[in-house]
Every structure is written in structure tokens, then in C-alpha cells.
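What follows are several structures.
Each reported figure results from applying straightforward, stated rules to the coordinates on display, with no laboratory input. Only a predicted model underlies this, so the values are computations on that prediction, with no experimental measurement involved. Cβ atoms are built from the backbone, for glycine too; each structure is taken alone.
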Structure 1
Amino acid sequence: MASKKSDTTTIKWQGTAGIEQAHSLQEELLKAFNKSNRVLLDISEVEDIDITGIQLIIAARKEADATEKAFFITGKIPEAISEFTAACSISLTDYALPETQEAE
């Protein structure tokens, strides 16, 4: 019998989210999607991110869409990450958890 999936899993990345950490970060995201119907990613304490970290976030959203689950970034996006993604012509705004959903 399949176990009931929990509603939400929150993952908190800290420090560096880059190519060296990519495998463990990807595994963490995949486990969360297997466990829950809604995955929240807190990157508020990420100090350094490279394009691999950004690609993992984008891939997580695609995984959520493909599996009819929800994926959002929660918490404050550090200014350095916002500047980096803007320089790459990428916006994480669409990935941010709407404030109206944070209270759920």
C-alpha cells in the first residue's frame, strides 16, 4: 500500500550552491519531490551560487510541473543571487512563494 505523501517539504540550502555541491543538492530535491506534493526551497542563507545551482532550481520547477506538484522558493532571496541571476538574464521572481501562500 502506498503511503500518503506529506503536504510540504522545506529544504534549506546554506553556504555555496554550485557545481561541487550539485549532486547532493539534486538528491535532496528529488527526495523532497518523492516525499511531498509541495516543495519549498529556502535559499536565504546561500552566500554563493553558480549557474549549476540556478539550473537545479529551474530543473526543480520543471520536475514539479511534470509531476503536477508545487515548487517555490521561500524566504528572502539574497541580493547577490538576485544580481547574479539578473546578469544571466534569469529571474527567480516567478519561483518565489506568493506571500498569500506562506500562511498556509
Structure 2
Amino acid sequence: MALTGVSSNSSLSGMQAAALRLSAAASNTANRQTDGFQRRDVVQTASPDGGVQARIASTGGLPNDSDAAMLSDAVEARQAALAFAANTAAFRAREDALGTLFDAFA
């Protein structure tokens, strides 16, 4: 029986994407009063080997100093933290299941 790393790749790439989303929200917040600052957003796409690929892109949407931008960044940061926690739980569950499997065959 071959064990693949697809589920761990998915969890790890999900954690990396969530960290990037949190970083973009923090950058937007830190530069709220910076003239000419371009808001940042994270673009995510499915990865062919499982998981997700993420990159930061400048967005021309909301003005960074608006109330809507402030609210959007707060919600995005919270969603990113929850996504990171969910991916961490999935990674731990996989590791626990593999440990149990190896114990059964030992």
C-alpha cells in the first residue's frame, strides 16, 4: 500500500495560503493612511498536485482608507485565522491516523 502526501500537501498549502491572506490584511491595515498605497488581495487557485496555490495581487477595488476596507480587512484576517486552524486540524488528524496505522502493523 503506497502512502501519498496529497492530504498533507493540501493542509500545508492551505496553511500557507491562510498565512498569506493574513499578511495581506495586515499590510492593508498598516498602510491605511499611506498615500498611493495599493490594497493587496490574495488570489488562490487549485494546485494540480492537491491543495492550493496563492499569490498576493494589488487590487483596484476599495479605497484603502474607507470604512468598508477596514471592515473587509478585519473579516479577512478572522477568516484566514480560522482557515489556518482548520488546515492545522486536518494535518494533525492525518498524522494521528498514520501513527495509528503504523502501530497496527508494528
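Work out which structure the value 27 belongs to, where relative contact order in percent (Cα under 8 Å, 6 or more apart) was derived from one of 1, 2.
Attributed to the structure labelled 1.
Where does the value 47, 32, 23 come from, among 1, 2, when Cα extents along the principal axes in Å is the thing being computed?
1
Please state which of the structures 1, 2 yields -12500 when helix-only ellipticity at 222 nm (-39500 (n - 2.57) for each DSSP H run of 4 or more, over all residues; to 500) is computed from it. It would help to have the intermediate numbers written out before the result.
On the way: 1: -12500; 2: -22000.
Derived from the structure labelled 1.
For structures 1, 2, which has the highest computed value of distance in nm of label points 7 Å out along Cα→Cβ at positions 30 and 54?
Of structures 1, 2, the maximum of distance in nm of label points 7 Å out along Cα→Cβ at positions 30 and 54 occurs in 1.
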